[in-house]
Every structure is written in structure tokens, then in C-alpha cells.
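Any read-out appearing in this document is the output of simple, stated calculations on the displayed coordinates, not a laboratory observation. Small disclaimer: the values here were computed from a predicted structure and weren't measured. Cβ atoms are built from the backbone, for glycine too; each structure is taken alone.
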Structure 1
């Protein structure tokens, strides 16, 4: 098989949408500068394969990013790597690379037997200070910083520190053993897995990948993200081409977005802590017609690529500090269109799964994380279990 043939068969098996550090939740605000340091991060892929490459990102960087060395391995507990699985990553044959500001870079492929649902350890050495870190905030998988070049360290040294974001990595791609298609989920914090137990892979897209067994499910949720306006991460309409349509092996898109557009637009306006929170979300309030039009745009752009488009209804949020009756009415209006408008190839009715039968504006107590907004592990499991797997066959 030629390299061209291999390129045609690449499929994305893991992803994390890139953000600027200042457009996230602020997890890096008090973190020491990233300079002369090794980052070790663990990701769990959906489907496996026989060749692997990593997409590193400097897409929100304000200057060049130098990667002095990088290594891929199967992860072992506690930040260690599985002996014999280590692969040195190169870039056009070189062990180091400088990534221009605003750009990603793909590593050269490495031969690797990668099982479905495998945990990968990705280590990269940063010899120079990273002025602006492109990241995904927060990371629900523990990552570490190690002083100096420790890319090849088999275990974590005692001086390792915590890394609170997914830093400088945006995708894992593989060549599958059999034809396959990627399922990309575009969403907000409820897609990202906010409220779930860290290091357990309990976001609903990851749990869906488990049900599919060899499912290439790519989670492109951003906590706090909106469809129509930037704020926490670029708006879904703005990042759709990069995070979804450019996905190798794309076969299906699940749109699970719009909840924050509604919640922020109809949130209570006061002078308290909520007012400070809302400052993170610029732009004028939007209407239900705006949210529906945004969905139609995303659907049209996906269908141009010949992929199926599924939509999820918006789950309840009464009991959270963002709730208002007007916001609830808007949620119901958009959900009615999602269910009956005929715009999607299929609808995943997450509202019905999560809502309290006795109080439909609220999430069931056992399905939220204590904030009446985000899922618990059980809540995300219920969403994943509700999905008809035949939609992806």
C-alpha cells in the first residue's frame, strides 16, 4: 500500500477542540509558564488501527511553537508507559519541529497495533517558552508536567506537576484494520463531559464509543460553547469546518449545541456573581429563530459533504442559576422544532431521557452533578444508552 493509499484511509479516533487559553475556563491562569518542560498526557481513542499519527496544534498561538521531541506509547497507570510500546514521533523525518503561529502539524505515521478504546500516552518536550498555549480547557484526563526533556521517561518522576488542560494536542488519527467512518459530536459542556468523574471516560460520546465497541466517536464539545457567538471557545458556526468537516473519515455528525445560546440570552440580569460570569459571553441576546437558523446552517454545510446529520434535543436546566421561565419557553420551542421540523436524519431525544417526569423543566436528581445543569456519570450513561446503535451501521 502506498502512502497515498494510507492517506485516503486515515480516520480520526480521538479529538479535542482547540481553544485559546484565555477563551477557556481559566485553568492555566495561575499555572507556571510552559518552558523547558515535558508534557505527558493520556487520551483514550474510540476505534483502533495499525498506524497512528498525532495532530499537534498551535492554532491559537501568538508565536512559533517548538516541539523538541515527542513520543507515543500505550499508557500504563500513574503516568507510566507500557514497556515496548514506545514510538518516537518525527516530523518530515526530523525529531523536532517548529509550528508556525495559527497552524497545526501532523506527526509522521508510526506503525502501532492500537486496540479499540486504548489509552495512549503522548509526551512532548517544549524547550522554549510557550507564550500562548493552544489548549482544551478543562481536561478530564489527568496530565503532567515534568521539568526538562523527559519524553522517554518510563514512569513519572517525583517532581512531576499537574497539567490542568489538554495542551497542544487536538487529534489522534489511525489507519483502521477495516473500513470505518468517524462520528463527530459537536457540543458544549454536556458533550465535553462536565460533571463526570475525571479519568473515567464518562462523557456520553466516550460511553457511546464503548457501546459501539469499535466506534470512532470524536468528542468536539467545548464547555461553555455557543453556536452563534464566541466566548468560551470559538462559536460552533465558526469552528465547524475545522472541528467537524475536516475530520478524516467523517461519516456522521451529531449536533448537540444551542443550550448555552438560549441560557445566556435569557439568563437573569443582576449585579451579583452571575453578572461577572455572563461577561465571558459577548454579543447580543439571540432568539429561538436565530438558534433554529444556526442549526439549519450547520445541517446544510454537513450535507454538502454527504454526511448524515443527527440532532439532540436540549436537556432541562431549571434549578441552575441560569434558569428563567422565558429561557424554558425558548428551550421548548427549539426542541419542538428539532423533534418535528424534519431537518435532521434522526433525533436523539436527550430532553426526554434526562427530564424529571414530575417536573419536566428539571433534570432527574440522579442524572445531574448537583448543579441541575451538567450530567452525573449515571446521567451521561443514560444518554449513551438511549442512542439507537443502528443509526451508525
Structure 2
């Protein structure tokens, strides 16, 4: 008797749950980094067994870095128009596996080079076409380097990785429903914590519960603040953006616009904020609710799902929960452990929900009552 491997189980979740792939559909499987080839093999086998059509792209991170360092506006326009955009338009689904073993690979890419890539390739191919017109899912793949960022032994990290990724998402969805119902009736959100005191309106905004359909691991509930309503200050946990590490970021905001800031790398932060007008405004707000993920590990696909966290995102909004912000930046910065008030009512004290209807999202309840 053969037993399913972790990769085959993960592939099944990605195809059946995240992408709901159907016979005859086209799916792009993109592997960035040469680690993770076993998952690609499992995906291709299952896609073909289903009668669907895989289109496989395997990209080396050092080659990608070289292209970023030498690419200009004309180069990225050509790459999008001649290759990736026409192909993406043929896709019904997309699985993006991020398997780089060096999160700082692109740390020397200049702001101008990042801007050219973001505006003329990433935005048209991914933000506009893939995000809005395919059933897509993005995930990382475990490695010793990834374990090192998480400050965990390699084997222990792999076990943690699959527990976080293969969470009972149907159960998580049920636990999220009361929070979603509250948020749909909320006018104002207030976050109050150490270094954070910020308010904004979400009146009339759409809310999207995420339970393994677009990210793996998952566990977020997102919308977008009313564009000019954000006021106050917010302090974020460690983050990496465009290959550049930030040990902390603190923003001061007036009428939706970042007016002042501090961080562990103010020159790099200044460059990101100056990318375009939308980079100083916010395009997303979210609750992190994955009960397995406890602390930052310099990887936003995990960090934005940390239980007891929120992210208030600089830059581009999502069409499905729009507030009108337009930018080539989308930086999911995470604030952990702030008290959360909805229209003046405290619903989360630190990292734990305190109202009876929301306690099912607390780790000791969710994991303690697992089947």
C-alpha cells in the first residue's frame, strides 16, 4: 500500500480546494527557485490525471535577479506583451510556488529597476490579469533557509509548515463567519497598542474571508479602508520587501496619506513610498487568524496570517474589495497584538478575541476542539 506524501496532499489541496480545477482547464504552475520541484511533479501528475492542461514555468532566482538589475521599462513591456500577458490570458488557474532559499536575493536591485518591473510587468500580468481573471493561489516551499528565518530546526519547521498549510479550512471558515458578519456592519475600526493608535472607516466596504483559496497557508479576512479616512500612527513587525529587510516600520498618517515615518532603513523606505502617489496610501486591511502561526519569520505569506495580527497594506488595492487606490506597490505590513475596537466595542484584547461569538478563532479553542 502506498501512502500520500506531504507534497501530494498539498498538491491535492491546491488543485481541488484552492483552484477548484476542472477537466479541460488550463493552469500555469510557476516555480520560482529550484527548491520545490517535488511539489511541481505532484501537481503535474494530478493535473493530467484530472484531464486538465499544465503550463510549467521554472525560474532560477539568480537569473531573475539579473533580469531585474538590467531590465528597464522597454524590456519589461516587451516581456509582458510578447510572452507572459498573452499566456496568462489563456489560463483558468495559477499556482505560484515561491521556493527561493535567499530572501535577500534582490536586495541590491535599485528603486528605479523595481519600479520598471512593477509598473510594466508585475502590474499588468499579475495584479490586473492573474488576480482578477484566474483561480490563483500562492505559497512558499519549506527549506533549511526558510527554517533559519523562522529560527527553527529544519525538521521541526517542515512539520510546522505542513500543519499551517493543511489546516482544516472548512472549520476555519465557520469560525470566521461571526467576525465577517460584524465587520460588514462596522463603520470605524480602531487599533490601539504599543506604538499604534490608528483609526479608519470601512463603512460599506466588502469583506473577503480567505480559507485556502488564494494563499496557502491561509487565514485572513480582508477589505480596504476608505481611502482618506486613515488617521494616526501604526508600528509594524519585521518585514522584507523587494529583498530589503526592515526590523521595524512606523508610519504616521493623516487623512489617508503617510506624512512621516521611521524604520530600520529609512532610505529604502523613502524610496518605496516615493514609487508613485498610491504608495503613500493604503489598499488593504486584514485580520490574521491562522491558529498555527505564532510569530514573524520574514515571509509575508506566513506573517500576514499570524493569529492576533492585522495588516494595513501600503499601495494597490484588490478589485474585489476596492477603495480606489492605484499603485505598483503592494506591501503587506503586519501589526501584531493591538487591541481592536469596532465602532467603539473591544473585540480583541491583544492577540485574543474577547467576545463570545469570536472566541472560536482563538488558538486554544480552535486547535483544542479539533476533530
Structure 3
């Protein structure tokens, strides 16, 4: 039997609805974080913009409270990058994704530690981080003193990649600052990671939040491999995209009409919406590179217009909020972008900050 074909725009609207980007809804912050299976959080404050774009009446204090009470954490998980997740998800996801971190470390730093006893380095580093938080610089100093003939920087990364860690608060707390200090998951949360978590359950949650999607999409999102055998044993709906790629979906996954209106939405740096598919054309039809600028976050990002990535934004504090379109905007689109920019300033700036919408390339 031929699988039903879904157009790019149908996939766009399905993903936007599941990402809560077609309409803001009220609800607990922790519940949405879990529904989205975490938020990209390399820029510590980026999740605040991500949640503001999705939650009705979002208050940054709600997320800050989750973090300071250790009910939510920033940890190296999916794709070996830092994600904001609930404590329960952190304990479940690390055992499933630690192989991704191991692969990332060996690809980036393995040669620098050829001949070194990496197991001993990681064991000692884990012991240190189980007692108190360490910055990577401090780890580098301590490990370099203990093993002066091995690359200190690579040893510090070995510990941060291969030991399950979180970046402790106050880093990532709204209105506060702090160093990128690491502590083990177990010591910070007071519980060990789950002994035997279900990869099947994780894939189902991915499809519920990002589907319909292909096996390659799921592997891109997670960094994991061999997920074909997982989807094949699950009871899933099957579709095809316009190029014939096989897509999978949870049985109750919503598929809104392709003509469903999609409001302008401002996203933070590296929002998972733009990163979680091997074929990103459903939200990024031109294939434009998604920028990851330096900084703490909540100062720049991307803009969805009619559901697609079509502009970038930057907040010049005390001066302006600037939007740079990639393609010409209609008068209506410019008005909608300006209105949503003003709304965003209620979170990150002040109401009297001017909004500047630049000219797109001809």
C-alpha cells in the first residue's frame, strides 16, 4: 500500500502545532519542557525566549524557580549539546545519549590523549565533580597538575563529555550571572540516572513533538544511530514526503490543514525547531544556515514568518531591536513582525525601545 504523501506545507503546520507555535497556550513550564523533549540551551538564556514564544503569559521567574530548585537543569544530552530538561528527563536521557557524547569526545579530542589512561582521568574528574562544581578551567588546572605529560585541555573535555554533568545555577537563571560550572548529575539531583530507560519511549516522544519524521530526522535530532530498528517495532502511522522519503508518526499526531494561519514568532539562538530534522526544508525551505552567535542568549535569534525561517533579529540593548529579513516582506508581514517585536521587548527590553526592520536583499 502506498503511503499518503504530505506536502512541505502540511509538514510545516504539523510541526508548528506540535511545537506550540501556531497558538500560545497556558500551562506549566515544566510540562511544556517535557512535551518538547527539552530545549536547546547552549546559550544559557535562550530557553526563556523559546518558552515565551510558546506559552501564554510566560513569566521568566517560573523557569528560574525550576532551575534553582533543581527541578530543571542544563545538561549535555541530545547531539552532545547542552539542553534544558526537567530533572526526570535528565535522569532518563543521559543513559540513552552518553554514547553520543563519547563519540563526540573521541572525534574532537581523542588524538590529543593517545596513550593516556582516559578511564583514570574520568574517574578522578567524576570524583571531583561529585563533591562540588568545577569550571572547565579549574578542571584543566587540577588535571594538568596530576598528569602533567597529558593534554590538560583534552582531559578537562574528557571529564565534561564522558561524565554525566549539569551546568549548575546561577548560570541560566534570569537576571543573574554565573560561570559555566559543572557537577555530576547524581550529586546535583540527589539521585542516580535511570538504570534501563526506554529508547522506544524517547523516539515516540520525538515524533509527538517533531513528527511526522524520518529515521534520519530522529537520528539527527538525537545524535543516536540504529533507530530504524526502533521505529520498525513500534506501531506508527506511515507517510511519505514529496520526495518519497518515508515518514513515521505517532497514531494520534495532529495534522492541521496546510492553510492554517501561522503567526509571526521570534525564536532564540539555535531553537530545536530549526535543528531537529535531517531534511529541514519544512521550516527552512531555502536551506539557510542557522546562526549560533556567542553570548548568554536572549539577545538575538531567528524569525518565523508564515511558518518559515525568513528573518533574523538582534537586540541592541538600550538602542533598538533590529530585524533583518531574508526576502521581501509584504506590508502586512512587516506590521506583524513589528507587533511581535514589540511584544518580545516586554520580555527582553523596554516598551520604548524602537523596532527597526531592515530591507531584504533584492
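Out of 1, 2, 3, which one gives 4.5 for distance in nm of label points 7 Å out along Cα→Cβ at positions 77 and 261 as computed from the coordinates? It must be structure 1, since only it matches. Suppose distance in nm of label points 7 Å out along Cα→Cβ at positions 21 and 309 works out to 2.8; of 1, 2, 3, which structure was it derived from? Structure 2 accounts for this read-out.
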